[in-house]
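Structures are listed in the sections that come next.
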Structure P
Amino acid sequence: MMADPILIDGGFSTELSQHINERIDGHPLWTARFLITNKEACIKTHREFIKAGAKIIRTNTYQASADGFIKHMGVPLSEAVKPIVDSVAFCRKAMELENRPDVIIGGSIGPIGAWRGDGSEYSGKYWNDLTSQEYMCLHRHRVEALVNSGVRLLCFETIPCSSEALALLDLLKQYPNVQAWLSFSCRNDHQISNGEIFAEVAAQCWKKGKDQLVAIGVNCMDPYWVSTLFKDLINL
């Protein structure tokens, strides 16, 4: 028997744009900078998703990184992960204001490409440049900040290549009380962004992380590709 669907929030940038008076794009940190400059807008955005019926809301950390906050916002090294910690507090505040303690907070973890601001999360062009240990080192501070703030569901999103996905699953194993979902970006209805076959990569990742993974999926792509992508997986 299939479980009932669970409604999650939508695109944070799209909703946030309704609550600010400046452009979101054109800045290396995109929405993550508003964790520092406009916390009220971040909280309001979470509230709107809760009002719409979301059972899971994700932290505004898709593009967030300590290096990014230091480089682009002038945050000192000693406080570089504070905005990531604050993102969880903003979710909790929205839940409190809406009287919805049942809502689950998902810690959003975007790929390395999302930090670079060069669109490489949709090409995976860096997929062969980094070792598993290097991926883990780059992602660890975000995962650790979210988990230490009480997040128990991580959302690995828009991942363009198996090397990054598998490294994230290795990192996840270091936090055995945490679960995650893993979502890929795709170039067409058979391949993830770096050209690997989605069904094969999904099966490999599920085998590696099934004890902690709650779901594997796709995001930020043509919705018409979804049915074929998952038919490939079923037929594997």
Structure Q
Amino acid sequence: MPAGPLILVASAGPLADLAAHPWLPAVGALGGAAGAAVPWLARRFTPGDRHLPAARVTAVAGAVVFAGLGVAPGAGPALPAFLAVAAIGLVLAVVDLACLRLPDRLVGAAALAAVVGLGAAAGIAGRPDRLLAPLAGAALSFAGYSLLALLPGSRLGFGDVKLAAVLGLPLGWLGWPTLLAGLALPHVLHGLAVLALLAARRVRRDTLLPLGPALLAGAWLAALLA
């Protein structure tokens, strides 16, 4: 096949996404701006001696996260709620990586953003009953992670349990299969990260590693696969 058709085929996917979502560049730019503010916000919740990523790194991460959610199927009128939770989630991930903490104020802010945003989306859609699935998703996530935290030898903290419950809200909006994927994927991602760090001899088997970033990444991937 000539080079021209090959280029057209390779670029058809991104161009089709852009045509179907003309606001995507704006969403990505908004994510970049939100990501650039992450180190400044995270510093308010971390000791001064802890290293935080550069703003340019978190800006790229924010742009990727927002753009992914911008094309995620099923978000619809709930996209602002998804983006608000993602913006707070970026700060939570950085704080957890820096000092193994998921501050209640940030988790609470994410919960409020999700409930208000999803409630507004349900109202816009003329389906106030649609809020029931997110609330059920949050309850199921809280119950499941609470049980995991109570298991002997579990390293789950209550901050992880609360964050899982918050993420159950947007995941529940997308449906039960997405919710279940969002509950399972974090453990796969966390396990792979642990194996990679052990292989690189960056950690020991008894090293306590944060789960928050994996919870957030797993929820994001589940939303993309919905």
Structure R
Amino acid sequence: MREALTQNLYFGWFLSLAAYQVGIRARRRWGELANPMMVAALLCMLVLRVLGVTYQEYMDGGGQMVAMMVNLATVSLAIPLHHNRRLVRKHLGPILLGGLVAVLTSFFSIWGLSRLLGLDTGMFLSILPKSITTAFGVPLSEQLGGVVSITVLCIILTGILGAVAAPAVLRLLGVESEIARGVAIGGASHALGTSKALEMSETTGVMSSLSMVLTGILTVLLLPLLLGLAAWLG
């Protein structure tokens, strides 16, 4: 049975879609804590474990198609950006500032916690891209010499946490502006957070999409300088 499944080009595709549908139903029943992405990931891991299927076999059996669709879905976020381009131009300054704050906050919080917990350099570099989407995070981790699997795990966990907690945190802080909400969500929790922002409102989703892209670009550009500063600080 295992060989029949792994040789089927649609096995990984079907498993991923079925697991995500279960995740959607779980959220309808139990609320935001049952994040569809988290439920789907746990369910996929459970099925692969029970069947004895390796990650590479899953990817060869349709998982690559899922990864490709994720990239296409990320690119499609440009559509609402184009439709709201006037709003984006009007608030470009605050959006850029928000992206810069997100990059600096993410870097120095990781750096400080790494020193506090005594993490080695490899782990520190693997965690650094946690707040940017995988399109930026994976190549950056490889370039820095981090462990890509740890980077991907951190990116997913950050996105899920942001999607689950962002609405409550923003309400607690009294943030009512759709623009501010979007910039905060996109800068902290990339594509998974942006999917939640789109559910909140179109404007919030647009700002989150732009913030996600800007945060990724700023991270790639500023990281060499920030790493040099961190080395100087000791």
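Each reported figure results from applying straightforward, stated rules to the coordinates on display, with no laboratory input. Since this is a predicted model, take the numbers as computed values, not measurements. Cβ atoms are built from the backbone, for glycine too; each structure is taken alone.
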Re helix-only ellipticity at 222 nm (-39500 (n - 2.57) for each DSSP H run of 4 or more, over all residues; to 500): value -25000 computed from one entry in P, Q, R; matching entry is structure Q
With distance in nm of label points 7 Å out along Cα→Cβ at positions 123 and 195 computed for every candidate in P, Q, R, 4.7 is reproduced by structure Q
If you rank structures P, Q, R by percent of Cα pairs over 26 Å apart, the highest one is R
